[in-house]
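Alright, structures below, take your time with them.
Each value in this text was obtained by applying a stated rule to the coordinates, not by laboratory testing. Keep in mind the model is a prediction, meaning the values are calculated, not measured. Cβ atoms are built from the backbone, for glycine too; each structure is taken alone.
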Structure I
């Protein structure tokens, strides 16, 4: 094992890698609760989603450990699952089966771009400020969804939205949020998971949650979502913008995570380039396609991997341990199924908080980049559509550069992205 994972070369040991793998699992285990909570709003079976979330996360993460020897975990991405549920299905009025087809095709195109080496050109075409704005905008979007699920923000016919009443369930959710904040301040691993469990236990004690028929299940049934994707239904011009948006978001989410985590794990060469980046991105794309086949939204690299790396994880053994823990979590699918939305809502708010840190990378002193970034952040949250926010931001960036007489600063790939964004908005208006 030491030779296979190069533990000695990378200055690690089996014990350190196991502890690191457990740490990563505890830090990102909230996805077991949150992903099904979001996707089930489309009509998908929640218990099947819990099982599929664990299976896809385990498979993708273990593959990373075996074939890339990297301490990186992969799972259905936050923000990407929100795009799937709220933009594609609920907002776009398409079936979840067709939305899974969109996810699959985005994975195919992502893989093709990676294999052809075009990924680098697209990445370099989009300014760093806009990439950061996407993260911030999705963070605001996820926070808004969390506040709505919690009941803090409710619909208002006059002002569109307003503050909700402090009902018992809202107070329970707020208590869970307080637990998460306290544990994060103390730098205790698994803060989001513990907060979700605390809120659920309190809800159960007060009679707001029914006890499951069984606590542990050895009979998993994922037939309700597995192999239900509709690829032919997704092959429509009207959905091309959504396919592009998912591919784009997955690409930059993965690249941002891998750059941060791989540098932290010393997985870079003397020129600062990440070792095996294309292999990791290829696995990411294949994981997305596999996830769509099994019945979940886009799979991506998780920034929570940094928690395990902080504990000393340096090899793929860390990822394998994390994946094994997700497989063990399959035993508790009935228990996870009873977790109410107001218990997972605080985790969405916390994830939104974490994503907001990218705002510091935006140069607000430069109006040519600040305004498009601002438009992306605002439109993603207020239009309730990530793809719409991206389209408005890309178009505004190119137009501002052209008006300022700096059209030459816009790279050819960015012009292509702008034309695609215009086509996407046009198709949206013609629906």
Structure II
């Protein structure tokens, strides 16, 4: 029996797409390999948002190549955003790659593999027109599961490749989304994370559709679902209606990822983010006021073209003023095909590194102070599994998306909800005892 191995990179939507790839292969009679060395079909599902993930994808192909040298019958596939971006060039430049499937081609994967089985090498980066339809696919259901509700982006931030590799915004119908959520709930899912490049724009491409806040409420009505999360929100579309649902619907978790990217209005304008820092700050403070237990995370790009010392200090001030629970920060790197590719990358790498180090040091202090507040607090945790730390050790997440490792004197199953008293709050996780 032939086996497949998938190496997934990048965002949660890529993880979701890898589940779709696995479902197609299992339908064709493949089984999943425990390691890449055992795979007959080796697939990398790629991310091109930043330069480093793209290099990692190339490194993965290098490891696959070594296996193929020993076993020439092995097939290598390249999927995801880099596949969409590079297309047939990947086949021309790397003779070991057998097939390339872009972000819109997963529903044609079975047909692609049939051609590969016949000895062909091919690339499918055709962009689908019309709405977004994703059939419910067979998968092992996790207690915490992803559901894609929309795909693509219409914002065209100057640094971002997403609109070019994921296409324009397209939303799935409410019926299709709720059918998938019910399927997952029937399989044991307790927590659903709704995925989209900009979930706040959900439904704008459909003739008749609930707003995103309304969709959250309707997902919450599905029997068996106890928690709802979502990523990612765009600040320009972050409405009072969404804040109110997060406050009023007990199933919607008090966690919000709202990327600021920079604290300087001049940098935000060059990024084409379509909001000012004042607007962002007002939205965030409004959310914190209405949801006192809200945990907030953000993305930041350091050293964007034209960023001055004053611009960077504005970002530092923003982080200090807002006091994020978590941030994801990276040095700027040019992405081919974006508008910013034409900007002069005039911030020296040494300066980028210095600024990023300062930013992360400040955030480390903020996290330390915020984490200390968990000492002796009792938090609700959804059990996700047994910990590798030993017998009686379990792990899960609280409503604010913090990892919690804890001890229990009783055996617990994944999907159970327990109260945990935090005894040792750490920067990356909380440690406690089940009550």
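Of the structures labelled I, II, which one yields 1.7 when distance in nm of label points 7 Å out along Cα→Cβ at positions 134 and 382 is computed from its coordinates? Intermediate values should be presented prior to the final figure.
Details: I: 2.2; II: 1.7.
Of the options listed, only II reproduces it.
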Margin query: Ranked on mean count of other Cβ atoms within 10 Å over residues 62-69, which label among I, II comes first with the largest value?
Written below: I
Margin query: As an exercise: mean count of other Cβ atoms within 10 Å over residues 166-173, calculated from one structure in I, II, equals 17.5. Which structure is it?
Written below: I
Notebook entry, point to check: A value of 9 was derived for relative contact order in percent (Cα under 8 Å, 6 or more apart); which structure in I, II was it taken from?
Noted result: II
Next item on the list: Can you spot which of I, II the value 2.8 was calculated from, given it is distance in nm of label points 7 Å out along Cα→Cβ at positions 78 and 286?
Entry: I
Notebook entry, point to check: Here Kirkwood radius over Cα pairs in Å was calculated and came to 23.2; which of the structures I, II was it taken from?
Noted result: II
Next item on the list: Supply the structure label, taken from I, II, corresponding to helix-only ellipticity at 222 nm (-39500 (n - 2.57) for each DSSP H run of 4 or more, over all residues; to 500) with the calculated value -10500.
Entry: II
